[in-house]
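The following blocks contain the structures, represented as structure tokens.
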Structure I
Amino acid sequence: MASEFDDRRESQRIPFIFRVRERAQGGPFEQRAGNLSLGGVYYAGARPPVGTFVDLRFSIPGHDHEVVAEGEVLRISRANELYGSHIRFTQIPLDCELALARHLQTVAAAEAK
């Protein structure tokens with residue numbers, strides 16, 4: 001039987017740069033490299049506690065404005081000495097979600113060639 005994490009991974013993931021901050025702490029956004037999917041993001045180098053809410057900002061090629069989304073830390077993973085945060089979108093505007101889906105399809109089609 002597939003787990004909830006396996007189900008979320010069915011969406012294509014692409015390398016991406018975005019900005020993130022913990023909502024409760026406020027302050028400036030920090031740039032992170034990771035990957036982006038329809039359901040959320042992953043980035044390495046930080047370990048906010050599971051359940052932490054974060055604010056995310058990123059730009060999607062072909063979309064006319066910056067995406068401002070909210071997410072929740074689902075889990076923290078570790079590979080050797082590197083920790084990674086797995087974030088699920090809790091709020092993302094519909095037009096941004098649709099633009100993200102189109103972008104992921106475009107990337108998948110380009111990779112299939």
Structure II
Amino acid sequence: MKRSKEEIRRLMIEARARAHNVQPDTQWWWLSFAEDDGFRGVAIVQGQDMAAAIARAHLLKINPGGQVAGWPIPEEFLDQHVPGEFRNRLLSRQEVTDHLKGKKISELEAEA
């Protein structure tokens with residue numbers, strides 16, 4: 001289903017509003033950014049949904065552009081695998097590999 005420019009604009013405005021309204025218990029998201037030439041970074045941010053998490057990354061100026069794939073991070077995995085210093089900033093491939101085991105959320109879930 002192709003969306004009109006007006007609908008896309010409305011959805012982006014709604015996502016930005018949700019990005020500004022982050023509560024302490026709001027879901028954390030793993031956002032992986034890439035372009036045709038490869039990996040651009042990972043951002044771990046809060047958002048009521050993936051669109052709000054992407055908007056939040058943009059507000060924090062840690063969205064490097066490109067395509068994005070995202071997964072919600074279960075609270076128990078966040079606590080075990082994602083120290084606070086790796087949240088709300090753009091992470092390099094090296095940081096993801098060295099400190100976050102370079103694994104997808106689904107791989108971490110399989111280990112539990």
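Derivation of every value follows stated rules applied to the coordinates shown; laboratory data play no part. Remember, it's a predicted structure, so these values are computed and weren't measured experimentally. Cβ atoms are built from the backbone, for glycine too; each structure is taken alone.
See the values below:
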{"read-out": "Comparison of I, II - label where relative contact order in percent (Cα under 8 Å, 6 or more apart) is highest", "value": "II"}
{"read-out": "Structure from which -12000 was derived, helix-only ellipticity at 222 nm (-39500 (n - 2.57) for each DSSP H run of 4 or more, over all residues; to 500), options I, II", "value": "II"}
{"read-out": "When distance in nm of label points 7 Å out along Cα→Cβ at positions 16 and 32 is computed for each of I, II, the largest belongs to", "value": "II"}
